[in-house]
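Colleague: Have a look at these structures, which come just after this line.
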Structure 1
Amino acid sequence: MKKIFTVSEIAQYLNVSTDSIYAMVREKQIPHVRIRRRIIFSIEIIEEWIRDQGGI
């Protein structure tokens, strides 16, 4: 499985809109990394974050 996701890929993975992801990034609600203008997500960290949120 791919380890790094883009905004559109993480939105699809979480079954939410890209607008929701951008809002969560803006409000620092979802773990992410910014590389210049790109926003990327580590799937391992996202899965851990989901578990911490009481999911899965």
Structure 2
Amino acid sequence: MKIALKTLKPRNPLVAPAHFRRAGTHRPGTRFMRQEGRRALQRELNQMKHSPP
């Protein structure tokens, strides 16, 4: 006599990779802050260079 088991609903194949990625916070990182600081410095220097004495 064979025993018949009810099969479970198939799993979503996209969920497992999403769990491995683990999204980070939605705040700018340190790299962004450094780049923004460099850009601000360059803007200031360009303003000083182009402004009349």
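Computed from the coordinates by the stated procedures, all read-outs in this text should not be read as laboratory data. Here the structure is a predicted model, which means the values were calculated and not measured.
Colleague: For which of the structures 1, 2 does the calculation of Rg and Dmax of the Cα atoms in Å return 27.7, 99?
Modeller: 2
Colleague: From which structure (1, 2) was helix-only ellipticity at 222 nm (-39500 (n - 2.57) for each DSSP H run of 4 or more, over all residues; to 500) calculated, if the value obtained is -17000?
Modeller: Working through the options, I get structure 2.
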